[in-house]
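Participant: Below you'll find a set of structures to go through.
Here, each number is a calculation from the coordinates, and none is a lab measurement. Everything numeric in this text was worked out from a predicted model, so none of it was measured.
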Structure 1
Amino acid sequence: MVGATQAENIYDRVTHVIIFHNKGQEIPEKNILRSLGGQAEQDMITFSEFLSPGGAKIHVLYQDLLEDCLQAKRVLPVAGY
């Protein structure tokens with residue numbers, strides 16, 4: 001889908017992290033961050049605008065965005081996911 005690839009680690013030009021959840025389930029942000037690895041990975045997500053090349057923000061989203069993009073057959077805005 002529009003050039004998306006899977007990265008081996010969070011430092012490999014990651015732009016989005018997709019979190020899978022059950023419909024209606026809300027996962028606390030602190031649990032999501034902890035699930036991504038150690039402190040270095042958590043800092044990369046939290047401070048991505050300052051740490052990543054070019055100042056790109058890493059978006060952490062539920063799989064709903066991916067499902068909705070596939071259904072719409074286009075890339076949808078990240079806002080709201």
Structure 2
Amino acid sequence: MTPEMQRLLERLQTGWRPRSDEIDMRISQRRLFDWSFAPSFSRPEAVLIGRPESRQGLVRTDEILWIDAELRWALCEDNFWWLD
């Protein structure tokens with residue numbers, strides 16, 4: 001995990017509600033449509049699967065580090081995902 005991702009995780013754990021313009025630009029932000037939870041087959045952690053911005057094909061995230069209680073966004077090991 002990068003230092004920027006670690007700082008973002010710490011902020012999210014305090015209850016801070018992110019806005020796209022407040023997230024460090026070194027952290028990739030992406031959108032995930034028609035998403036659902038999926039098991040991580042190599043570990044007990046969960047991941048997300050869904051359609052990317054292009055809405056073509058499916059993508060699988062890396063492990064979920066923190067997810068919004070209202071399921072509007074998730075911080076995963078690979079990106080910050082806005083959930084639609």
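Participant: Have a look at 1, 2 and say which one yields 33 for relative contact order in percent (Cα under 8 Å, 6 or more apart), as calculated.
Facilitator: Label of the source structure: 1.
Participant: Matching task: -1.19, -1.38 is the computed value of log10 I(q)/I(0) by the Debye sum over Cα atoms at q = 0.22, 0.25 Å⁻¹. Pick the structure from 1, 2.
Facilitator: That value comes from structure 1.
Participant: Tell me which of 1, 2 gives -8500 when you compute helix-only ellipticity at 222 nm (-39500 (n - 2.57) for each DSSP H run of 4 or more, over all residues; to 500).
Facilitator: Checking each candidate, the match is 1.
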